[in-house]
Structure P
Amino acid sequence: MTTSASGLPQTTAASLLAGRKSLAKVSALIGFDGFVDNIYYSVDKRKSATEYTRIPTLKAYGERIAAAAGKSANIEVVCQAVKLGGNGPIMANAMGAQSVPLTYCGMIGDKEIHPVFAELAKRSTAIGISEPAVSDAMEFDDGKLIVGKHATVANVTYENIIKFVGAKKWADLWNKATFVGVVNWTMLPHLTDLWKKIQKNHAPKKGEARKTMFIDLCDPSKRPVAELQNALKVIAAFQKQHDVILGLNESEGVQVGKALGIECAGRDEASITKLAADIRAKLGIHTCVVHPVAFAAAADATGAVCVPGPFTPKPKISTGAGDHFNAGFCVGRILGLDLAQALQTGVGTSGYYVRNAASPSVEQLAKFLKSL
């Protein structure tokens, strides 16, 4: 294992600025989820019609709920924002902010694009195949609690994509793409089947360039272990056709490790970095990334690297931080940055986002990295 060298944020900033013009040559295709995210604070004490104090932590919120067992509780929430949600749209929006040309295909409206995705539609070619699902996210200083209404996730199927996009147009989009991002396996029940049909129907022809393909499972604890193991086999099969990057947060990394028979010795940097390397080796994929809150680790054929993150204890927003990490890491890889610089781009993109509640441009990200 190697840990990032001193000055990495500054050298990464220089690499980003030097390579940003080449992003115009990229053709990215990202899918397939889509959510309307309602962001709430929970009220602890209300002082007046306009003033209140928050329940500060998820722990305190949980204690209040537990104390109501056998009785009842009335907890007021105050909406802070209504924004685009879903791992795919957030990641795509972040990559679009960094000037990556892309198409987003997913649950963003079946007749017209839902207004919450208007910014994404400006930054991409937006194609809807279903109405979005809805997530209510209650944010705290130490985490978030998401309550969802997700019936439309069942609409994400290969057949539905062909119905809404058209067989020829979809084939053209897939064949043209140099980068593909497919996320949120956990919440899309037919995604494994969709992957198999893509492998069968869109196998690259001899001599065609390999795509960079990013996959994020998104908390597989909801799904049976056997389904996760089957999905991992299908992901590994993609490596025969494309260069696969598997992105995982800390919990997801541990769960995937267990599903593969890999034990993680701890939650420290060395253990998580080894976990990334072991998962990559077991699946035989190009790259595995594991990103806890305070740092990020990754492994590819060149070795394994760990990079500290610009952690802040008081984020303006936390929902979407992981998707911004994914976007930044993928932009780094698209630009040909080495593993350490790509990780720095990932943690930098996420760090900027949680401080500013906005996705950075390449120039804004470079300025932020130079300040670290």
Structure Q
Amino acid sequence: MDRVDCIVIGAGVVGLACARAIAQAGLEVVIVEREAAFGTGVSARNSEVIHAGLYYPTGSRKALWCVRGARMLYDYCAQRGIAHRRCGKLLVATREADVKALEALRAKGLANGVSRLEWLTRAQALALEPELECVAALWSPASGIVDSHGLMTSLLGDAEAAGALLAVTSGVVGATREGVGWRVTVHEADGNDGGAVADFSLEARWIVNATGLDAQAVAASMEGFPAAAIPQRHMAKGHYFSLSGRAPFSRLIYPMPTDGGLGVHLTLDLGGQAKFGPDVEWIDDITAAADLGRNLDYTVESSRAEAFAAEIRRYWPRLRDGALAPAYSGIRPKLSGPGEPAADFWLQGPADHGCDGVVQLFGIESPGLTASLAIAEAAAEVVTRSVVV
């Protein structure tokens, strides 16, 4: 097969969801992924939380797609038997100065269509979670957790059942115009030392760029794609620490949001184990196209535990010394930098950037996992609108 309707670049949760939606619409789809397996990048390095949608500006894509995506995701997981739990979240104000901001988040969430946001006094919050410390809290029962790898496995299975193909160890190095479509050139690596052992190319009427951290570099490699339509990338590293021993809470516990993130929060895995994070460490961007997101440092230094403990003790004073262990880290592809208002998701089609046959996805960070099915729905609409099945 050397010509298909659509090439989806990137096999993270959003790329797989896009491939599934487009293939189920009756189009021929090939997914190309640089790494040796699907879902090993941003999609594998997050909190696995299903967000309700209360943080994002009303009317923004993040708000709309998070709320819709959460409903779609819960339904999908229930239908497919994917492990998940609607455990709920307590968003806490740990000082009186935070109460007005908490009230504003409640108003924003309700305006966004989040169901059942309940205001709790300190006594009511402690009745739910006795080890918690706060002056007030919001209870969001629609928040939850999901097995992100199980979700991606199911999305890939659906896409393949609809005829899509996945090519791993296949990194896109460029795309040139070919008639009314594109010719995409790919280095196929051996999966061991990363060396290119063969090149191949595919023709496609459409390209969907869902490469996360690499999205700007991949867009820049497309012949004739306007540089002015490629936003600046910022990168924020987030570290996670695991908790030794039994989790003190049965619900997710979130402090007030911080610059670039949602604060060092407590999340649970499906086995009930607690972890904390992420924090926000702004890191220097790597803009060279040859790097394409490689050579990034995912180390979690144990020396960060002290700062983590100080943040955690704001809402859990009984955290004991030495209870935190380095777990993992992730790097988020952001479109806003330090001190700037959080940027919205970018989903650009030809009507936005003027380049036929391309859907670009930029800045797909949190709540990208929650919103993945809604993002895919929107991307598939752009593609299928102009392709005769």
Structure R
Amino acid sequence: MVGRVLAILKKEIYHIVRDPFTLLIALIMPVIMVIMFGSAIEFNVQNVATAYVDQSNTPASRTFLNLLGSSQYFKLTPSKSISLGCKQMETEAAKALIIIPSTFERDILGSGSGQIQVLLDGTDNSAIGAISGYIGAVQARAAQEICNVKGAPPPVKLASRFLFNPELSSKWFIIPGLAAVIMAILSILLTALTVSREWENGSMELLLSTPVRPFEIVCGKILPYAALGLFAVLVVYLVARLLYGLPFVGSHLVFLAGTVLFLVAYLGLGLLISTAVRNQQAAVQMGMAIGLMPSMLFSGFIFALEHMPAGFRCVATIFPARWYVQIARDQFLKGSTFFELWQPFVALSVSAYIVIQVCVFKFKRTLEK
């Protein structure tokens, strides 16, 4: 058995070495994807173009505007009137308009509270919550400084600390989960394309005519691409640590175990695609649908699963990417033990076992579909 598996393994290694397209995908695509996703995706809203109309023009209003402009979140532009400010928003020259009424300082000094009107561009609803939060934080700080100016005791101060990601860096959130996306695409595409190419060239018929059993064929074809997948994870790890400065506080052994289980599951999916689809174009289309979409949408890579409807959360549990993202992100930022991550490991083990068993069953020694 071992000899036959090694023979299939040797055949696949020769095929990989002779195929520059396979090597290009395996060696170059992980680097490109890590740099593109790590640099392009940013959840923290910064340099928001903001117009303001200061009808008060008092020390209190200037204090508020100075604090707003000194942050990295807003880029302030004065507007002569409210109508001109609204015009800036209509032409998308500004995403927000702040209107400070003429009675702002008088209201604060008299009743202890003042009103500021904020108009936000609702076409970009993804940034509205962040902008509102930033303005609220600046408003609270400005109120404190204005109160201190008039001699009142400072309000109660709340000190907040963000665990595991102190600076709320989007890169620290995105890059660990990126390993799942890269491996899902690589594993499915490489195995599906390779085997479908063999069907097209007729070499699969020769392989099925040999005494090699289906389980040995599956093992021999999975092992070399598992090595390429591990190399892709190593690339993600090195770029994350060296280029983006991500920490790794967990166990490399736990991370490796989760990676191997995830690779086996998705390499098996690639083989299943090749048994159902025997031409490369259809294999690419099905591989992208099965590998890319679920790993992007149902894994928690970008969109938090907790905010999805219950039905979608149940669907997400089917895909191995959902569990691997949890392991990868935990090992980079939290460092839980293997026993604390028993649920995702059990889910990955069950997925890998089922996929391999189905592969062996479908990979019959027959030329019939």
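Only the coordinates and a few stated rules stand behind these numbers; no lab work does. Source: prediction; values computed, not measured. Cβ atoms are built from the backbone, for glycine too; each structure is taken alone.
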When percent of Cα pairs over 36 Å apart is compared over structures P, Q, R, which one is greatest? R
With helix-only ellipticity at 222 nm (-39500 (n - 2.57) for each DSSP H run of 4 or more, over all residues; to 500) computed for every candidate in P, Q, R, -22000 is reproduced by structure R
Structure with the greatest value (metric mean count of other Cβ atoms within 10 Å over residues 171-178, set P, Q, R): R
